[in-house]
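Multiple structures are listed underneath, in structure tokens.
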Structure 1
Amino acid sequence: MSRSTAQLSGLSEPAENGKSQRYLQLILLVLAAGAIYPVLYLRQVYQSTMLEVFAISNTELGYLYSMLGTLFLLSYLPSGWLADRIAPRYLISFSLVATGLLALWYARAPGFDSLLMIYAGWGLSTGLTFWASVIKRVKMIARTSEQGRFFGILDGGRGLVEAVLATVAIALFAYATETRGQSLKAGFAQVVYLYAATCIVLGVILISIRDSQVADAEDPVENQRPNLLRDLAVLARIPELWLVTAIVFCGYHIFWATYSFSGYLQEGGFGLSAVMAGTITTVKLWMRPIGGIGGGYLGDRFSTLSVLVVALALATLGMVGLIVFPVLNSLAVLIALVLFIGLLTYAIRGLYWAILDSCRIPLRITGLAIGIISVVGYSPDVFIPLVNGWIADAFPGLLGYQIYFGYIAFIGTLGVIAALTLQKRIRNTAGN
């Protein structure tokens with residue numbers, strides 16, 4: 001075996017990596033993922049504030065996120081290609097710094113045309129150069145028996161990072177707007193500056209880490225020349241891959257619904273202020289480390305798919321609960337329901353990538369498989385903002401949220417069916 005081949009084998013076989021080395025790599029990935037995305041999705045805590053600060057409508061906000069989702073959709077396959085060919089450290093560091101610099105522009109509350117450019121830039125910096133390399137790296141450093149916990153730690157850990165940042169951000173926002181009496185624009189700018197600085201600083205730190213601390217070598221490749229059409233044909237013949245895609249698609253719908261919780265709490269007639277609604281949704285973010293890590297460990301302990309089925313089913317029932325909540329007329333129940341759905345949603349996100357390990361996908365085209373799943377599974381990024389914005393403007397107030405959550409509950413039901421089907425196929429395969 002050549003020196004280069006030996007190096008590649010050492011990096012590609014988790015069994016040959018020390019446990020501390022593998023967890024160090026995981027922690028670095030968690031920090032990167034936890035820092036880069038929150039500024040893109042501040043709407044989940046500050047939606048009403050954003051509409052006022054940027055002087056835009058719900059429909060225009062939907063356009064921004066639809067364009068962001070479209071760029072994600074176009075980036076996922078190239079992202080998988082890059083993940084196999086460029087050292088993750090460089091891709092991740094570039095993504096963090098670029099995202100932070102765009103956030104500095106965002107904090108100035110520019111006009112709608114500039115917002116379109118910023119969201120387009122974010123689509124490339126967090127989609128094209130970031131996404132697939134993180135997912136594939138986690139899959140590679142985790143042993144088969146650790147897939148659930150590693151992906152659970154990735155999602156739960158990044159959720160912990162997001163929750164810490166969100167807690168500091170809401171404190172800054174409350175201090176600026178309520179204690180010091182500053183405008184919503186000034187308070188929101190401080191929030192964005194916090195996220196921008198975090199991304200830039202972390203990006204600089206990651207690029208300075210020596211190669212021995214982060215696996216930067218190429219992934220092992222089988223002794224055959226890459227052929228995109230042939231590889232796509234191989235993946236197309238794996239039914240389990242498409243069931244995983246359906247599960248991600250449906251689970252991501254449920255996650256998207258959580259972005260509207262702040263607006264639902266503030267505009268649903270419950271008498272909650274922007275700070276109170278933001279505080280509740282910030283507390284919800286603290287459910288992510290519990291749901292993600294807890295769900296991952298339960299998946300490894302019992303069955304990843306079984307835990308995923310239960311989480312999808314309960315989250316879907318939770319959406320139904322939000323629809324009928326006004327009948328209950330209890331603020332405590334409402335808060336508990338929002339937090340419960342958040343807990344389940346993050347468990348789902350921590351589990352649906354772990355089931356990829358059961359699909360018998362060749363390692364050399366895992367990046368491509370991740371790209372395919374992401375293109376379809378995360379396609380709600382394109383149309384959900386438009387659906388949400390249109391419903392919110394056509395049916396203002398509580399009714400609009402009830403219609404929207406009803407749609408999410410329907411899709412969640414389809415996700416449960418897809419997960420049960422995948423579970424049956426895997427059992428049948430194992431029995432043969």
Structure 2
Amino acid sequence: MQAIVHASINDSGLTQAGRLKISRESSQMPVLGRIRERFALGQPLKGLKIVLALPLEAATACLGKTLQAGGAELVITGGSPHSNDDEISAALAADGITMIAQTDSEPESAKARLISAIETGPHLLVDDSGKLVGTIQSERPDLLAGIRGGVTRTRASLQHLTRLEKEQRLPFPMIVLDDAPGIETFDRRCGTAPSVWDDMLRTTDFAVAGKTVVVAGYGRRGKAIAMQARALGAHIVVAETDPLKAVEAFMDGCQVMRLQEAALIGDLLITATGALDTIGGKHYFLMKDGALLCQTGLANGEINTNELADIAVSHDIVRENLERYELIDGRSIYFYDAKPPVHGTSADDDCAEMTDMRLALLALSLQYMNEHYDRLGNEVMKAPYALDEEIAVLKLQSLGANIDEAADR
């Protein structure tokens with residue numbers, strides 16, 4: 001198959017710039033580097049073709065180079081246009097990886113891009129949106145028999161795949177990484193939450209010190225967001241539906257109250273619940289003039305902006321990713337959407353060291369899928385805990401840290 005590429009993909013300047021970006025990112029990914037060395041020796045993916053539907057960025061390139069070292073033939077098709085880097089594409093193409101590039105944002109172009117990737121005949125998939133699986137089913141069901149399984153990182157894809165599983169239409173096993181213990185514990189706390197704050201502060205010019213920050217949801221993401229806000233000098237209010245998490249928030253020094261009460265005093269209200277309509281119409285009438293809303297746990301749903309638009313007399317785009325709604329009484333409410341967490345916003349990518357552990361788990365999950373697919377049912381499954389534990393050991397080794405062995409009993 002002739003790869004679809006950017007017109008400028010053979011530009012030597014782009015290739016060199018892309019390689020510099022990849023080298024820098026790789027230097028911050030010691031765990032993935034150790035797995036790459038292991039893969040290069042053992043060749044566990046030799047003879048396999050893997051299609052990756054991921055943003056074309058330095059982190060994706062580091063994953064791709066790891067899988068390529070393991071013997072895989074790769075086809076990478078990018079995400080939305082704003083998350084694709086021509087320099088990265090050029091560098092990967094120069095290293096023998098087939099790049100299915102996106103030249104515009106038209107839905108039909110995106111669909112054609114996915115179909116082109118599918119028609120290369122993959123054995124394994126990495127599908128962050130769930131669209132790749134859906135496109136195979138609808139456009140090329142004749143290729144399903146050759147696919148052993150796949151991996152996805154995102155909650156959005158999890159919802160789509162779980163629905164297929166319930167309808168008994170999932171065509172092969174899929175491993176979902178979003179709820180893996182390592183990602184839940186470290187990625188939420190040390191990667192996603194700082195990234196949200198970094199981009200939000202740049203985008204909104206919001207001064208946190210002395211302000212009241214309301215955090216809806218006190219799971220791992222919510223705790224990390226609250227911890228960052230406290231470090232920036234904010235007064236923290238937590239709204240929770242789980243009594244145990246509410247007690248934990250109180251013991252952590254946060255004020256705990258119902259969201260309707262918190263809406264009266266919040267300067268910044270951040271949702272981290274993963275639940276639809278966490279903030280909606282009943283809250284907007286209570287909010288301060290200038291209140292800033294931010295959703296982090298679920299794209300297009302935690303904050304019901306349709307209900308906000310219904311009661312607004314005007315709506316403006318203040319700057320990219322920041323909107324202002326003016327209400328009939330003259331109050332303004334601002335909305336910042338932290339989803340997707342980093343791609344398409346003004347911040348740089350997630351901390352490479354956190355991305356390192358996430359992509360390391362993805363690489364090992366692909367190896368696991370290839371070795372066990374014939375014993376797995378067509379179901380959505382979590383990454384085996386042993387893989388998470390293995391990555392933690394590799395991380396400790398990269399830090400020069402050691403732990404005790406359990407005493408014999």
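Computed from the coordinates by the stated procedures, all read-outs in this text should not be read as laboratory data. No experiment lies behind these values; they were computed from the predicted model shown. Cβ atoms are built from the backbone, for glycine too; each structure is taken alone.
If mean count of other Cβ atoms within 10 Å over residues 171-178 is calculated from each of 1, 2, which structure is the one that comes out at 21.8? Before the final figure, lay out the partial values.
Details: 1: 17.5; 2: 21.8.
Derived from the structure labelled 2.
A value of 2.9 was derived for distance in nm of label points 7 Å out along Cα→Cβ at positions 355 and 395; which structure in 1, 2 was it taken from?
Numbers: 1: 2.9; 2: 1.7.
The correct label is 1.
With helix-only ellipticity at 222 nm (-39500 (n - 2.57) for each DSSP H run of 4 or more, over all residues; to 500) coming out at -12500, pick the structure among 1, 2 it was computed from. Intermediate results must be reported in sequence, preceding the final value.
Working: 1: -25500; 2: -12500.
Clearly, the read-out refers to 2.
When relative contact order in percent (Cα under 8 Å, 6 or more apart) is compared over structures 1, 2, which one is greatest? List each step's numbers first, then the result.
Values: 1: 29; 2: 16.
Of structures 1, 2, the maximum of relative contact order in percent (Cα under 8 Å, 6 or more apart) occurs in 1.
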